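Scrolling down, you'll hit the structures one after another.
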Structure 1
Amino acid sequence: MAMKIKQVSIFIENKAGTLSAPCKLLSDAGINIVTLCLADTNDFGIMRLIVKDWQKAKKLLESKDYAVKITDVVAIEVEDRPGGLASILSVLEKSKLNVEYMYAFTSGKNGRAVLVFCFENPDEAVQILSSKGINVLGETHIFQK
C-alpha cells in the first residue's frame, strides 16, 4: 500500500472571490475536498487540497487555466490531545527530517487527528516515521467514510 498522498496545489490571485471558483468547480464535478490549507502573499495564494481523485481534479482545474502542482505528502495519525503534535515534532527533529510545511485535520475516529506533512524526501520520511512506530496513513485510510 502506498504511504504517500497526492496533494493538489492551486495558485490563485489573492483577491475577493477567487477562493470560491475552484471550490465550486470541484464541487460541480463531484470531487470532495477532504482537507485543505491556504497560504498567501500580497499578490497570490496557494490552496493545497487533499482529494481522492486528484488526477480528475488536476485535469479539470488546468482546463480552466489554473496553475496546478501535484506534490507527494505524508499523512500520519496522532492522538488528538495536548502534546500529540509535540511528540511527533520531537521524532522529526531527532531524525533530522525538515518539515517544509504541514497542516492538520481531525479524523473523528477514536480521538485521533491527521497531520499532513510536506518533506523534502517523503520516501525517507515514511521509512523513518514507520520505524519509530508512528502510524503513516495511506489513501485507503484518508478517504474511507
Structure 2
Amino acid sequence: MSAFQLNARLEGDSLFITDLALCTVRLIKDANYPWLLLVPRQNDLIELIDLSPADRHLLMDEIAAASKALQTVTNCEKLNVGALGNQVSQLHVHVIARFQTDVAWPGPIWGAAPAKPHEDKAAEHLIAKLRQAFSTA
C-alpha cells in the first residue's frame, strides 16, 4: 500500500489541524469563513461510495466531530457540510461555519468573495482552539 498523497491544491489551500482515525483535518486559507476540510487518508478515493461501508460510517462520525468542534469554537449560527469535488476530484468534505454577517450569507460561499488570507496569529489561535476542541470530543 502506498503512502497517502494529499492533492497539491488541497494542501496549498489549507493548513494542517489534526489527524483523526480516517481523515486529516485542515483549515482552509480563507478568513471570510471558519472552514474545515476533511480528507480521508486513503488514495484513489473520488466518491463517498469509494469508501468501505465501515469507513463511510466513520467519515460521518468524523464530520459530526468536526462540526461540533467548529460550532464550539466559533459559536456559529449554521453549519454547511458538502462534498462537491468539481475542482479537485480527491474525496474531501467541507465543513463551514456560517453567520448572518458573513460576506456570502445567505447564499453559498463559492464565488461570493475573494479569499481573504488569515493573519498568522489569528490562524494559529484558531487552529489551537480547534485542536483543543477535537481533543476533548
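Throughout, read-outs are computed from the coordinates displayed, never taken from laboratory work. The structure displayed is predicted, hence computed values, not measured ones. Cβ atoms are built from the backbone, for glycine too; each structure is taken alone.
For mean count of other Cβ atoms within 10 Å over residues 34-41, the calculated result is 14.2, so let me know which of 1, 2 that is. Working shown, then result.
Details: 1: 14.2; 2: 21.9.
Value 14.2 for mean count of other Cβ atoms within 10 Å over residues 34-41 corresponds to 1 out of 1, 2.
From which structure (1, 2) was Kirkwood radius over Cα pairs in Å, for residues 42-81 alone calculated, if the value obtained is 12.5? Could you put the intermediate results ahead of the total?
Working: 1: 12.5; 2: 11.5.
The read-out was computed on structure 1.
Determine which structure produced the value 14.4, 46 for Rg and Dmax of the Cα atoms in Å, calculated from the coordinates; the candidates are 1, 2. If you can, show how the numbers build up before the last one.
Numbers: 1: 15.8, 45; 2: 14.4, 46.
Corresponding structure: 2.
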